[in-house]
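Just so it is clear, none of the values below were taken in a lab; they were calculated from the coordinates. Since the structure is predicted, the reported quantities are computational estimates derived from the model, not experimental observations.
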Structure P
Amino acid sequence: MKKYIRKVTRVGQGSLSIVIPAEIIKELKIKERQKLVITKRGKGITIRDWTR
């Protein structure tokens, strides 16, 4: 498994963002404006498609 290091960037007053590498986006077939569910798991997060 390849490791990616990313910085967190402020977007507006209360939101933060990270950039997901294009390689992962293509592999998971994530599309622009697709709804994703973000779940906190211990000290990490899980990101999954909204419809699953």
Structure Q
Amino acid sequence: MCPRCASQVAERFFGPCESCRKELAAAFTKEAVDVEVARFEPVMHVTPNQVATKD
């Protein structure tokens, strides 16, 4: 018995029947989309200590 449409089917494992699986795959499958991501630029959030800046 299919838990989604309640029809009597002979399947090896419990779960949606073949027609329900095809419907679900068609409803929830999306195409891949390329996403542009900005290049990572590290930022220095601390000031150098006095020893490092000493001439």
Structure R
Amino acid sequence: MESRTLIWIGLFVGSTIGGLIPELWGAGMFSMSSLFLSGAGAIAGIWVGFKVSRW
């Protein structure tokens, strides 16, 4: 796959998972922790997509 595609997939998956994690402890979907973890998940997803595209 093209590296841009893998990076976008990583961004989407990472931000989705990061945004849903606070639901485990009862925080709302638009809580501050959800927004923060969504951003952190997006950054982690971009990093993983970049590393996978280099293989």
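If P(r) over Cα pairs in 10 Å bins from 0, in percent is computed to be 17, 21, 12, 10, 11, 11, 10, 7, 1, which of P, Q, R is the source? The read-out comes from structure Q. Work out the source of -25000 here, i.e. which of P, Q, R gives that when helix-only ellipticity at 222 nm (-39500 (n - 2.57) for each DSSP H run of 4 or more, over all residues; to 500) is computed. So the calculation was done on R.
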